[in-house]
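Next up: the structures, one after another.
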Structure I
């Protein structure tokens, strides 16, 4: 799952920068990309 992969990446301690790019509301069906971007940032900051 995405959560397992992201957690594994975080545990390496090698993440120095997080960039969320190309989140275009015009092409974002049901705000899927926006929700995923928010989830990634939240997990990065609070996990």
Structure II
């Protein structure tokens, strides 16, 4: 990412892929792991 960013896992919304038009960047694997854990907590999905 070009600058510090955040994802609010407690404010999830569903969007069609067609509205996601501007690619910003990617997350390193350890950040994806953190995101997945936060989503499991937000959605009450067991590990």
Structure III
């Protein structure tokens, strides 16, 4: 089974490493509300 939904909401994250989500090929829904991320680098979700 492959991950289709990921909820990272409410974790007070400040950044997303460039490679953190790159292997989630079939991810359909990413929830990231209530975090402290101020910018997203190009390629974070490639």
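Since every read-out is calculated from the coordinates, none of them should be taken as a lab result. Here the structure is a predicted model, which means the values were calculated and not measured.
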So helix-only ellipticity at 222 nm (-39500 (n - 2.57) for each DSSP H run of 4 or more, over all residues; to 500), computed for just one structure, reads 0; which one of I, II, III is that? III
I have 20, 16, 9 for semi-axes √(5λ) of the Cα gyration tensor in Å, calculated from one of the structures I, II, III. Which structure is it? II
